[in-house]
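Student: Next up: some structures, all given as structure tokens.
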Structure 1
Amino acid sequence: MTPIASLVERARAAQRIYETWSQEQVDTVVTAAGWAIMEPTRNRELAEMSVADTGIGNVEDKIAKNYRKTFGLLRDLHGARSVGVIAEDPARGLTEIARPVGVVCAITPSTNPGATPANKIINALKGRNAVIVAPSPKGWSTCARLIEFIHAQLDRIGAPRDLVQLLPSPVSKQSTAELMRLCDLVVATGSQANVRAAYASGTPAFGVGAGNVAGIVDETADVALAADRIVRSKTFDNATSCSSENSLVLVDAVRAAMLAALEARGAVLLNPTQKATLQSVMWPEGKLSAAVTGKSARVIAETAAALDARDRDTWLAIARGNPRILMVTEDGVGHDHPFSGEKLSPVLAIYTTRNFDEAAATVGRIYAYEGAGHSVGLHSARPERALQLGLTLPVSRVIVDQAHCIATGGSFDNGLPFSLSMGCGTWGKNNFSDNMNYRHYLNITRISRPIPECVPSERDIFGAFFDRFGKS
């Protein structure tokens, strides 16, 4: 038996015990796992480890993310039924029973090596499953520490430690592939290579699509509020979230006011020469550089200063101003226009259109290149425009008048489930389009009982059709 197979066998043994537990016992396990990351001292340690090990994001925002995402998830799970009978519909004669999926393989990214594993672990445990985490190599030590904290909490309540395990270091494509093949469900968040591998593993899988969110600001928007929300979203954790705006599409009538509002909040609009330098810094060999991923705008400006001897003083002046966002104007889309893609840093591409319809079409062009299925932001006083986007764009979420990266994964002031894994539907080559939540970690058995027969007449079904087209 291989070491990976041994991990899975231990998980299966623990899960067989756990699946006999009551809803009350399960909810105690879920609460314990949540407290493992939310306790302030542990939360800070994990946040500091995350930034030190990956070089991505910043500590204070990691702390906020670990807390908020976990607490919000616990709120969503509080009182939710995941053991035994979870729904009854006497009129239809149906009873639904929650059943575990078994052993879950959780693939997690380096951008959130604490919050994302915790979210997947808690959801898996809610369904009476065991879970084995396969983290990004950069995030392994943070995830290992998180699982140490979870094991200590499981010990407190007498739950089997082997319900939550970690793929040993060094994590490799081969070990991750074996784990995916041996588990009962794969839930993958991270690079598209990992997501594709999950779908190709032969095991049922949920994987998420690529980010590359665009936000529209139309002529009716409250410019000050829109700027506040966009800056809050784009700067959070140095824009490591797949839900951070990568492009803003501004209706021309509001462009000047919107750029002024963003600049008043610390954004800097670069000139064409500076844009070219920044492109060289960010995509030195045609691939997004780790030197900018999850780094602050100030650090990116300092990196540009080191590269651009002729304009070094200007870049250093930008850096000394402690910019919050670097902005570039853009009108193209595709490989020849890398700023139209996902940047994983506080860099925004600014597009300008004559009207709202053109703005929506521009977002459609961007998503045809990258980001289809994820979500779109809208800042507008016209509610019908959100409906228009939802009816026409390839998006699973339309986020209206909110800080996008805070709102998309669930928030205390919207109705979306708290999650760090957002399905992108078939547009993003995913098999689901909602925020991943505990129900994705359940099998559901349905009992069907006889009810009074209900058979429509042919007239009920075909009447309107026949009246309009005849019976031929």
Structure 2
Amino acid sequence: MVDKVAQSALHDDTPNSPENNSFSPDPGLRVKPPSAINALAHRDLRQGAFWQVIPAWRDIDEATFLDHKWQGRNSITRFDALLATVAPIVPPEFLRDAEAGFAQAPMSVRVSPYLLSLIDWNHPYDDPIRRQFIPLSTQILPDHPELTLDSLGEQHDMPVLGLTHRYPDKALFLALDTCPVYCRFCTRSYAIGQDTDLVDKVHMNADSARWERIFAYIESRPELEDIVLSGGDVYNLNARNIRYIGERLLQLPNVRRIRYATKGPAVMPQKLITDHEWRQALIDVVHMGRKLHKDVVLHTHFNTAQEITWITKRALDLLHEEGVFIRNQSVLQRGVNDSVGAMQALVKRLGYVNVHPYYVYVHDLVKGTEELRTSLQTAIDIEKAVRGATAGFNTPTFVVDTLGGGGKRDAHSFEYYDRSTGIALYRSPNVDPERLFWFFDPLHTLSPAMQARWADPQQRQEMKRSAALAVGANPADRGLHG
């Protein structure tokens, strides 16, 4: 569905409209030609009661749709609920495909009414939002043979359950194991959501005793200055715990920076509008940090421009008015945002709603989502095209989170990358200077002959051995992880 033009963005009587611009250039000076009108499309946020295209919600008024509790109660977690909601507007073959996809999903399925209403149900197979949250059996590809459930090795670097300490001065605090929605591509499918037919989860409940052990560890390590609060999703913490965890961390003298990580603004912005207590708790921690000369920010997760509507802007404006700084981390996904146009639209629209694009992750090796992955070269090409489209501070860095715990590396900073085999190797000197860390392109991006080589375990090991030797590593050494 195409975004409707925001009434305040390109109206004829706005000062920036070309027909109202009386500027005349000085004679003889070069003037850059005006941008095409579609260059301003990032301002055209979707307007109106767009959710009413869903028959089940035809009579849902604005006040009800903006109620975060209503959004939570009506989120889709089972196929029969999806069937009841969209059956009148989608073909039967799609529903059969989705039913089989639900059964094959390694990740719990949970989709908010807000997201469901943004899907183009006239073209559900190709819709970028549907692809992220509703699995279809006919689109699922076999997992990459090098995949493991915890592909980033987060559990390996956990001194305390729920705290990953990998980088010298930063730690990841997993406060809980639930989210307002579940992304198919989540790297923590080993822990997040309910157990599925394919995966028994490592559970990290919102538990104060577990949190106290984490606080004690952070306090015992004076080098830890930067704490990322995630999970799960901090959106699912109540206001009291948003405040409690933030204040406890700010009281530790070594902690200088806190990031609240949540996909919530992208999938349920209504909470920021109608859960006044939660929003105020976050704002109060931000203000407390400022008084202590410490940095408290919100990190969120938009993947497409289509996820940003008038509701999003209204929600984020409430935080912006209070000085809450917001950064965004996206995941590069095939059929979602893997074109120059789609990524530029996302970056520009994020800037328009005062969210700073921070990272774009090359899609990790995640069980059940191989069809969403792109090649490393795709990321490199898109980053070149995005840079310069807007201000540098609103331009994301494209990164690879290397396999086995090497951490994030700039996508183009590989030591070795063979486009024909899809094998890449990275160094991560601040994590482990003695090791090299792998990354692999999805097999569907390789030639049929190369896919056949990957299907042979002996040839697969030979390709990895050749890659290791090309960078001077001994494949048998501990210095070559994986």
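None of the figures in this text is laboratory data; all of them are computed from the coordinates on show. These numbers come from a predicted model, not from an experiment. Cβ atoms are built from the backbone, for glycine too; each structure is taken alone.
Student: Starting from the value 1.25: which structure in 1, 2 was Rg/Rh (Cα atoms, Kirkwood Rh), for residues 165-236 alone calculated from? Display every interim value, and only then the final one.
Tutor: Details: 1: 1.25; 2: 1.01.
It was calculated from structure 1.
Student: Tell me which structure, out of 1, 2, gives 14.8 once mean count of other Cβ atoms within 10 Å over residues 53-60 is calculated. Please list the in-between numbers first.
Tutor: On the way: 1: 19.4; 2: 14.8.
Derived from the structure labelled 2.
Student: Further question: Name the one structure among 1, 2 that helix-only ellipticity at 222 nm (-39500 (n - 2.57) for each DSSP H run of 4 or more, over all residues; to 500) of -9000 was derived from.
Tutor: Values: 1: -14000; 2: -9000.
Checking each candidate, the match is 2.
Student: Can I ask one more? Comparing FRET efficiency 1/(1 + (r/R0)^6) of positions 397 and 421 (r between Cβ atoms, R0 = 25 Å, to 0.05) across 1, 2, which is largest? Display every interim value, and only then the final one.
Tutor: Numbers: 1: 1.00; 2: 0.45.
Biggest value here belongs to 1.
Student: Supply the structure label, taken from 1, 2, corresponding to Rg and Dmax of the Cα atoms in Å with the calculated value 24.3, 83.
Tutor: Working: 1: 24.3, 83; 2: 23.2, 73.
The structure behind it is 1.
Student: Comparing relative contact order in percent (Cα under 8 Å, 6 or more apart) across 1, 2, which structure shows the greatest value?
Tutor: Working: 1: 17; 2: 13.
Across 1, 2, relative contact order in percent (Cα under 8 Å, 6 or more apart) peaks for 1.
Student: Suppose you compute distance in nm of label points 7 Å out along Cα→Cβ at positions 101 and 429 for every structure in 1, 2: which one lands on 2.0? Provide the component values of the computation, followed by the final result.
Tutor: Numbers: 1: 2.0; 2: 4.5.
Working through the options, I get structure 1.
Student: Which of the displayed structures (1, 2) returns the greatest value of distance in nm of label points 7 Å out along Cα→Cβ at positions 117 and 309 on calculation? The partial results should precede the final answer.
Tutor: Working: 1: 4.5; 2: 0.5.
Evaluating distance in nm of label points 7 Å out along Cα→Cβ at positions 117 and 309 on every structure, the highest lands on 1.
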